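Structures are listed in the sections that come next.
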Structure I
Amino acid sequence: MFDVVEGEGRTLWCATDGASTYYKGQLVTLIGASKAAINGTVKPLAVPAGVSDTTNFQVIFGVVVGLNRRNPQYTPVGGFSLEYEAGVVSQANQLAREWTGQEGMYVKGDPQVLVQVTEILPTTILKGLLCNAALGTAPTLLTVSVSTDADGMISANVTTNACEFTPVANKCTIYCRKGANAGIYRVTGDTSTTVPQVTTGFPYDVVVGDKFVRVPLKQGFSSIYIAGPGLFIDSHLGLITHTFEIIVYNLNLAEAGKEHCTFRFTNTHFDAARI
């Protein structure tokens, strides 16, 4: 899920599209795939299509922080219990709801499904979970099985089990969980799933049994794939073909299942006319 860390815009109630399921902590967009107009105001952020999402052209608007359902309902997803509400459109289904909470342009008597959204601006800093293909699934833990290392993994002298993505040189991060280098991050320069290499060496030799985690992003400019829909950064996809572009401030890969980063979206994702 996603949380706003700092620099948010307004928090407001928004109409839903009548069909999607909305979750607290979900990213939402103002525009559908291929610049399509949508029913209501916001819908869950779809996965990116094209580099910088330049096939879908979604305009990222905010994070869902509230729902106008009187009695909250939850569903288990990947070890999390997510508050949610499904869209409705008919008179009967609207009036069957127990609703509450909306304000602003929506009167208290309006029974449609509304979501409270905290607006994301180009300067808004977010915190997002890093998961392997599904919410709650941690990135793959890598264990060194072969090592002749004498330069801190600069040379191709360390072998691990395979990470879940195909690395791109100078766009990925490796973090040591166990070993003499525990707690240290390095950017990787290789394109191998099993033979990681760094340009700036780890300060200590890597030995058999050391444990690492790799992710397809790094501090600074990164290309990511968001799935869920709009619920997590997917550590097994992205980098080249279908991406959102972000600026990463911090990575935290210390604990399995709680891997996350703080970041902001680049200006591209707030421009429906981008080409």
Structure II
Amino acid sequence: MTVLARFAVLLGTSYVLFAASDIEQGIAAFRRRDFAAAEAALRRSLLRDPKRTEARLYLSRTLIELDRIPEALEQLEKAASDAGDAESRFQAGGILQALAARRLADLRRSAPGSAEAHELDGRRLELDGRLADALAEYRAAVRKDPERAGIQYLIGNLLWRQREMAGAESALRMELARNPFHGMANLRLGQVLLQNDQAEASVAPLERAVQAMPEAMPARRDLGKAFRKLGRNAEALAQWARVARAQPNDDQVHFLLGNLYRDLGRPEDAQRELKRHREILEKRRVSAAEP
């Protein structure tokens, strides 16, 4: 945000000086609690740049204030998936945790023991790193409401985090049987299959994940890995090049591209990518060593 725009926000004015950007207008409107204007400006910002994580996080907070919780959760999930830095992921997790705590307090008063209460308790426990307890709450939610949308994804995602691949696959397939276009469920299923050396089977869910979440770079990175395993090198190159453009400081994708270019007989491109890989790692090492 520019200095003048920040000054205008501090004054609480209804306008921002010198044609502030949509995200600046959105943040200013959010802070003065004009949530309708905030939503409109933030959505304009995301229409131009869907990878603008700050705009998506403020949009999620705006939707929470408007009591449009399912939409807020969708935006938070996208923000956490698209975020290219740990700070943005931390912020998304913090907003989700605060939302879950607020909603859970309401449910404990009005509907204790409901499927939603168990799910939100599970989300809170998962964010706290208490994975076994979170899984127990998710499964309690299933017992209360076996058809609850999204609950099998939460179970499958948690089991994937614990590297319990068989259980994760089963839960994710159950979720996708009800909602075939669930972007994150498709991504996790593709990752499970890829981990289990089922590259050919992983392509379809990973392609659906990319279709549902075109700006989610983990989906494109893993789709490229599946193509690479299948010898579909041109398709792998297309996916990884897209990731490298979107996330130029992603050391892993430069390493993958370097090896792929080498095998394609393009040594200069391979050297460029592997050099970039080493530079990123060295910069990270120096940064970590600084007091």
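List of remarks:
- Given 60, 56, 40 for Cα extents along the principal axes in Å, calculated: source structure among I, II: II
- Parent structure of the calculated result -500, given that helix-only ellipticity at 222 nm (-39500 (n - 2.57) for each DSSP H run of 4 or more, over all residues; to 500) is the read-out and I, II the choices: I
- Structure (I, II) behind the derived value 22 of relative contact order in percent (Cα under 8 Å, 6 or more apart): I
- Which entry (I, II) yields the derived value 0.8 for distance in nm of label points 7 Å out along Cα→Cβ at positions 156 and 188: II
- Structures I, II, by distance in nm of label points 7 Å out along Cα→Cβ at positions 172 and 228: label with the highest value: I
No lab work stands behind these numbers, since they all come straight from the coordinates. On a predicted model such as this, the values are computed, not experimentally measured, just so you know. Cβ atoms are built from the backbone, for glycine too; each structure is taken alone.
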